[in-house]
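Values in this text are rule-based calculations from the coordinates and carry no lab data. Keep in mind it's a predicted model, so treat the numbers as computed, not measured. Cβ atoms are built from the backbone, for glycine too; each structure is taken alone.
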Structure 1
Amino acid sequence: MDKLRIAILGTVALLAAAPCAWAQNQHIGFVYPAGGQQGTTFPIRLGGQGLVHPDDVIVSGEGVSVRLVDYYRVMNNQELALLRQQLNELQKDGSTVDDAMAARMAWFEFPEPIGPPAETEEVVGLLCAACGVLNPLDATVCSDCHAELDPSEAAASGGEQASEEPAESEQEIARQNLIERIQRVFAEDERFPAVRSQAELVFAEVTVEPDAKPGRREIRVVTKRGISNALSFYVGQLPEVARKPMTTMRFPVLGREHLSQRNRPPEEEELRISIPRTMNGQMAAGEVNRYRFHATAGQRLVMFAKARDLIPYVADGVPGWFQAVLRLHDADGNEVAYNDDFRFHPDPLIYYEVPADGEYVLTINEALFRGRESFVYRITVGELPYVSSIFPLGGRVGESVAIEMEGWNLDQAVLAVPPEDAAPGRHLLAASDGQHLSNFVPFMLGTLPETIEQEPNDDPSTAQQVTLPIVINGRADHPGDWDVFEVEGKAGETIVAEVHARRLGSPMDSFVKVTNEDGKIIALNDDHYDAASGLNTDHADSYLMVELPADGRYFVHVGDTRRQAGSEYAYRLRISHPLPDFELRVVPSRVVMRSKGSVALTVFAIRRDGFTGPISLNFEDLPDGLESPGATLPADQDSVKLTVRTTLADMDQPVDLTVVAAAKAGDREIVRQAVPAEDSMQAFLWRHLLPAKTLPALVFDPSYEPPEQRVRPPISDEDRPQDVERTLTRASVTGRLRQVERLYQEWFLTDEFANREIASIEARVIQ
């Protein structure tokens, strides 16, 4: 694996040398909020770089659609000065916009932010149009003047009906919208951003269908120049609330860190909510966010945060992710619960049985009080089903298995098991109480015979005899527990002992050793690095492959390194002869090519059980216009380039590709699909292959320029200044004219302002 680690570290350099790799520059660093409830429509923002000419925002899976609303690029000082002039003019009385601008401003409108249902005034009666007396709702004539009542004249508890205001003209509404849009540009602008790679902003509107499947999705931005990386985006079942989005944070200067902290009014520090609910927020430096809610005695509340789960790796700050901390306080301010991670998971979780009716306050902060706009979180609070562990952690393909589950609020919950025709591999299971779905937990399906560990088996004298190959499902039952399994071996025979525990959600930190009949240790292992384990940074599962020195009995011992135990400390132990195999990761997780060009992806092989043979690679069922010569990963090598080329000039929308591989291990044919991945860096050096759901491909035209959406009316003589000294050359004003035209085409400038500015510049050009 050392060679693979070196290969991963070199990924960036390899990609830089690949043809057209510059086209893979689209990057998003955060999406906020990072999800929403079924059956709702809400605004989101995505921060990144290389997002010029955004064309679409896509979410994996079905039931979620996105409308692109706006894009804020990083403007230079001259462009901001032009916007300031336009803003000042719009704010003067009498300023107007034309019909085209009015129509366009409606396009930039956002839906309401995610939040609790609006509080409505109670309807208490019917107003009489003739005399103004309030009558009961079921009345048909006025009790005072006996006039006939109109049911549409319902009055709220606030008193008399408000008088109708004269409707504003479309031009006036559009003028106000344009003013607000320009003001937002200034509010979002930061000349010295803390993270420059997140300073470009894309705004969109998300609609989640009522029947959209709950759980994790992936979101990407598609531009006319490429496709971004993927970020997590969740479909939830509960009502949601989202705090006011953060603007781009200022770069902190040593000794003046307070200048980079945001100022927010006290009322934004604490939100009052009702539960169950999901809360969305962003953490700024030094902040604590508070949520106040009422709870009743006997409620069994589950409170968990998604933070590191949303943005897995941070490249410039230890520990390499947003380390969230949850605290629960009672009405008197006493801390009654705390968590900064759940077992080995960095994201915190609290289970709390409410002792008395009253108000409670849940707080979240970053462990080191760091913060930035990409420190996004989702907190869910409620009396909800939550699965903390299952046993066994897996089963055999095609065979039924009874799965025990532990957790909270599971009395009426049923765990959905994999279907009978489910393929081998890792599956995600969840429990349902008929109303809400629990969290998802991993479950492994294999092809080898399986058995359950039988106690007592704590030492070789009571070892459980097993026949190879076998997968044993067991757990550490008491502190210091060792589970021992006896196998028969021959001289020169090779056996493998591999534990799956941490990779399947178990907190067990395994240790494996093999001894002979005399108790001599033949081989041992504590931790084994697995580059294919996704978000996992705690490689605590054990693996060893050993050649037996003589005929006889051998004993495989499994225990927890920290001498921890409990029903949740489960494991799957495979004892078998080597089963040569491999997994593949293809980097990056998108294929972007210029017109009639090509691009080279990097394919990594994670070899298993000593497999060293060559691997043939190619794309499966490439669409028309794309072709690839394929590639062969040589024996004993861990990475290779896979090229794809196109005869197309461009594509209207991305298409998903699949990379497949084939190899032989003895007489056995192995066929595998490559998992798309991003080469992600965790502070400050460690790199990970972060898996993605899809491998979208896009062909773009490098000469693309957006078509003119507006045609300026001719410049009138009134706009042209007279008797102006001509001191400028045409070359010196070209850039300035281009800036005006670009802002005009981006719908930031009115016809009148753009014409007057262009006329003023041209009037000073030397003829």
Structure 2
Amino acid sequence: MSRLNRLPILGLIILVATAPSIWAQNQYIGFVYPAGGQQDTTFPIRLGGQGLAYASDVVVSGEGVSARLVDYYRILDNQEMGLVNQQLNELRKKDATVDDAMAAKMAAFEFPAPIGPDTGANAAPSLMCPVCATANAPDATVCIKCNTKLEKPKDPKPGEKDAKGGPPKSEKEAAKQKLMDRIQRVFAEDERNPAVRSQTEFVFAEITVAPDAKPGRREIRVITKRGVSNPLSFIVGQVPEVARKPMKTMQLPLLGKESLAQRKRPREEEELRVTVPCTMNGQLAAGEKNRYRFQAGKGQRLVISAKARDLIPYVPDGVPGWCQTVLKLRDASGKELAYNDDFRSNPDPLIYFEVPEDGEYLLSINEALFRGRESFVYRITIGELPCVTSIFPLGGRVGEPVQIEMNGWNLEKATLAPPPKDAKPGHHLLAATNGKLVSNYVPFALDTLPECLDKEPNDSSTNALKVTLPVIVNGRMDGPGDWDVFEVAGKAGETIVAEVTARRLGSPLDAFLKVTGADGKIIALNDDHYDAGSGLNTDHADAYLMVKLPADGKYCIHLGDTRRQGGKEYGYRLRLSQPQPDFVLRLMPSRLVMPSKGSASVTVFAMRKDGFDGPITLKFKDLPPGFESSGATLGAKQESVGLSLKTSLTEMEKPVNLTVVGTVKIGDREIVREAMPSEDKMQAFLWRQLLPAETLPVLVFDPAYQPPADRIRPPIRDDQRPKDVKPTLTRSSVEGWLRQIERLYQEWFLTDEFANREIAGVEARVIK
């Protein structure tokens, strides 16, 4: 059975072996919107997920980005919704008022800042439906959710005391209105029949990006009093940004009635006008297309790049297993000028466009299959920005100088520096800079073996390039149908390895390897080799061979492209060597959540290389005080093992990051490798991927934690107790209801008067 075909089985092993750890990680975020922002700005975001109760912080990795938690919306059950709706109806009465404590709380309460281009001080307020409390466009005539007829509030008559033109409201009147607004916002966010139930709780935060924050990808997590969420991508951008209004929780579509679940966007929101350069943030709903109109001048060289799959890499219940966006560019007359739905093996589209003449242009984005949901988040950046499409060579030797050639757009004044001299072996991300702007990042490999460059012509066994093992050859397929052939001397029984690294470094090369003897007979060949540790890569097009030579003599290694393609961007690194026993470690989940004085565990996976099958000693590195671990050993040929951690702490205010290392000794050489934290992600119903994360945070929590009761309800008055009520209920049957009322009261949804009256009404029905 091939490694590729074993992937679903590997996924099952992952699921079974780590089930207790997975179930312990209840905090989950499915999307963040917008998924980034510009340097030197402060802006609101919202994160959708589940298990986010008692949210205490939002954190972004790296320096220069800070987050401030603003609010949390949990899902109210039907009884709670009914109670809150009753409270709202009472507040609408003219003689209704709020108590002093509620007035003070509402005066200090901060609503989550709105997201969208039309949310400034001069924007028209939304029109709230009186039946379902859904926010509608200011000019709407019927509610987009329940079709109730809407009427705009009437302007006050001359001399009428009102919020418009009249004296200001009293503090209690203002607090009453604020409480009503808060309840209506909860109703507006609610969806009783969501398409994805795991994305219906919301955390609202405010992000501040420093002027010198490094552009590029970060990771964002939500911290709660009971755990740490999975990470999601968060991008620091360089140009001005706009964001569309957030999508309401998508309704579950019914077969044959899918149109009823589609977003009914007001006409003025279908198309936005932007100024280039710009980053546009949006979410794609089912059947939806977003459009952006902009002015461009003749000769401008625009790079238009979209990020969607890069933000939410894997979708479990759809094929393809990610949001597959499509970009189209048209002129003012509607003529299509450019189209892209992916860039090489990257599913996210990229367009380079030289503007032919001054005028207006229209850019549209949609999902290829017109699927959609809240987590189909995208970012489109457009401008005369530097963009690197390929580099050569794709790597170098540790500590040695290297000249890197780069190809792409708007790079005339840009420079690209290699990794620093003290950089360690592995993959590093490089970007070109032109003084002010930084390009996209491209991977660059560093290794310890000797290196050389491919030399043409060497397209057959008769003119093969002779190399001495071990060596890494940096080359490329110079044109369609090109072959690069290398000759090595071997001995009977000797094992040699030929490994191509190309697709994993961003090259479009679909490598094909074969080894032939002196007589031209094929000894071994390989097309694709599955690499479980390659993260986002799902197109395993790099070839690998480990061959035991049958006799002394000359052998040729042939490298070509399966599709017979070529060009300067078709670079590769070909390792030719004796086996180099090694391993890569991944661990999951990418966070540890531990109860007071308790324990937790992660599962560590080993991806063994070049036939290495020995034991691996695992341990946590430099554990902080209050933690201990006895370590673990991955036995010979073993693929995974659990690694446990204990704590003597009762709780932690903030998580700390841990590191796991694995050590082996091969001969007199000791190899130490850090385990990369990862999340187990399902793709397209079946396939499972280990998605790398930057950090492994650990948090100790108090399982008995309850938020402090910062409201003290006044005693129930006699006039609040119902008269002539016959007791028919047991105390145990109403305890849940009473807890609901008390929780809503502590969450500042209910006034003293309403809460006391409801509690008195319930208790009056209890049999003494």
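Observations on the structure shown:
- Calculated for structures 1, 2, distance in nm of label points 7 Å out along Cα→Cβ at positions 358 and 606 is largest in 2.
- Structure from which 2.42 was derived, Cα Rg over 2.2 N^0.38 Å, for residues 662-717 alone, options 1, 2: 1
- Source structure (of 1, 2) for distance in nm of label points 7 Å out along Cα→Cβ at positions 174 and 566, computed value 7.6: 2
- Taking distance in nm of label points 7 Å out along Cα→Cβ at positions 102 and 598 as the criterion, the top structure among 1, 2 is 1, with the largest value.
- When distance in nm of label points 7 Å out along Cα→Cβ at positions 214 and 558 is calculated for each of structures 1, 2, structure 2 comes out greatest.
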